[in-house]
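Next up, some structures in structure tokens.
Every number here is computed from the coordinates shown, using simple stated rules; none is lab data. Small disclaimer: the values here were computed from a predicted structure and weren't measured. Cβ atoms are built from the backbone, for glycine too; each structure is taken alone.
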Structure 1
Amino acid sequence: MINNFAQLTQLTILDCLNPLFTATTYYSLPIMYTFFFRTTVFLVGIYFLLCVIYYLIQEKIIFLPEKLPADYQFNISLSFEEVFLDTEKDVTIHGLHFKKSNSKGVILYFHGNAGSLERWGDVAHYFDKYPYDFFIYDYRTYGKSNGKRSEEAMYYDAEHCLKYLLSTFSENQLILYGRSLGSGIAAKMATLYDVNKVILETPYYNLYDVARHYAPFIPYKLLMRYSFRSDLWLPKIKCPVYIFHGTKDKIIPHSSALKLAEKLNGQGKFVSIPKGRHNNLAEFELFNRELNLILSDIHY
């Protein structure tokens, strides 16, 4: 009797639910399709909006310049000359040239993406112990430099700085030093001139690789106006290339530099600094020892 009651109850419940299932079949499916369609359109719209925003603000993400007044006085204890190079009409590139008597050559330093020579000029103190001139300049829109910025314009200005130094030194007396953003410019210049060596501190594989690390969902190759293809330049460089990168770098991943090191032409070296971050490699004995070996003799 209990089994009969259970069966009767089950049939009664199913009979009651049957109209609901029928209504869902005939009325809810179009509503569900509409919901999913609207949700998809909404998400695609958000994605498109993010892409547009990224495209419009990418320069503010990549470049963080500091402007300096034309009469700004640098507080650097070393002796130096201010250099103004007119690279094209209405464009002036400003640099600092630290000269050495009986110099063996010159280090051309391409700095990172933030600040100006007000900050980067102090780097000259680190290199003062070596028997080389030291030249560092500000990119367009940085410091006292002006002009409309683009990747090609940055290469163009860098070549003018090289030509300025070549009025005194031979190509084989030039050492190119690229720091972070500047590593891509240094690598490019080394494909154009037979320089003595290239040193890249905290470099990237290319800017696409960095963008993919931060925003893997963005079609960066379609949107980015800057690429700095160090991965294409390194195999074309004839001189030794030395790469330094910290394993704890949170700005440019260590993995990006490791990929770049695979492009080395058989000369040079990749130096991984355990626990090194993006802005503190000079605090490590390994970095200082290796860099000293590289710069102790221009034919190293």
Structure 2
Amino acid sequence: MIGSSADTIDVDGSGVSVTAMNATVNLSAGAGLNLSGGSDAVNMSGSGDSLGLLGGSNYTVTGSGDTINTWGGTGLSLSGSNDAVGLGGGADTLALQGGANISVTTNSAAGDQINLAAKTQASIAGSGDTLQVNGAGVGVAASNDTVDLSAGAGLNLSGGSDAVNMSGTGDSLGLLGGSNYSVTGSGDTINTWGGTGLSLSGSNDAVGLGGGADTLGLQGGTNIAVTTNSAAGDQINLAANTQASIAGSGDTLQVNGAGVSVTAAINPAVIIRTDCILPAWKKSMCASLNWPPVSS
């Protein structure tokens, strides 16, 4: 079937194929459609619908409990919950407009762009994709992706090995387990579950390590406030030119360069300086961060 602009197309069964642009397409419960063209508004009225988008862009899809699959290079927005989305071929653009329990599978051979509006809850299976978080209350499970937060965004992230860029001050990031996160941001708030591993580049950040057994690598920056869970020791590594305050006890601080300054509200269990300049028989005196002076 070929539709034209401003048409309304009703799909009542499975195995239907349509080419249309700027049309309104309505699927009844249990319907199945392959659609090509672009700029169509697709309404999936009942759960269990199946939609294939065979290229094109600017599709607007509404539906819950449905399955959507695409060819590579397809662009769509989706409003709904409990949907399964398969992005095929790479270079797709998907905008999730809110909703819970959305499962997205991407083709790892080529990165897709996934934009997440406020209050979107989704899992992303695949790697090498770029996720753009544009509001608060977003929850994502993803690994080996790049995650960008717009100013004032709020994200809970699980998975691991993601690169997180917090572009504006006032962002909020929760890391719910996992390791090898690389976080960049200034003037932001980062909180973790226990056992989380991350590195942080930036200044004026507030970091809360929760549950114990976290690993935090501070890669420089000033006025970084870290609060730890004193029930179990965390590992905090401080690169050169890091200025931080640590509130908590029983933690291990590893100082790895010059120009480091630390204020410990409660004494840490161990401070290790890799740049200690004392002879071996006086190495224990390097437990003080302020003496002897760091060699340059």
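Match the computed value 0 of helix-only ellipticity at 222 nm (-39500 (n - 2.57) for each DSSP H run of 4 or more, over all residues; to 500) to one of the structures 1, 2, and report its label.
Value 0 for helix-only ellipticity at 222 nm (-39500 (n - 2.57) for each DSSP H run of 4 or more, over all residues; to 500) corresponds to 2 out of 1, 2.
Comparing Cα Rg over 2.2 N^0.38 Å across structures 1, 2, which is largest?
1
With distance in nm of label points 7 Å out along Cα→Cβ at positions 144 and 208 derived from the coordinates and found to be 3.3, which of 1, 2 does the value describe?
Derived from 2, not from the others.
Can you spot which of 1, 2 the value 10.8, 30 was calculated from, given it is Rg and Dmax of the Cα atoms in Å, for residues 112-191 alone?
2
Can I ask one more? For relative contact order in percent (Cα under 8 Å, 6 or more apart), which of the structures 1, 2 scores highest?
That would be structure 1.
Additional query: If FRET efficiency 1/(1 + (r/R0)^6) of positions 88 and 136 (r between Cβ atoms, R0 = 30 Å, to 0.05) is computed to be 0.90, which of 1, 2 is the source?
The value was obtained from structure 1.
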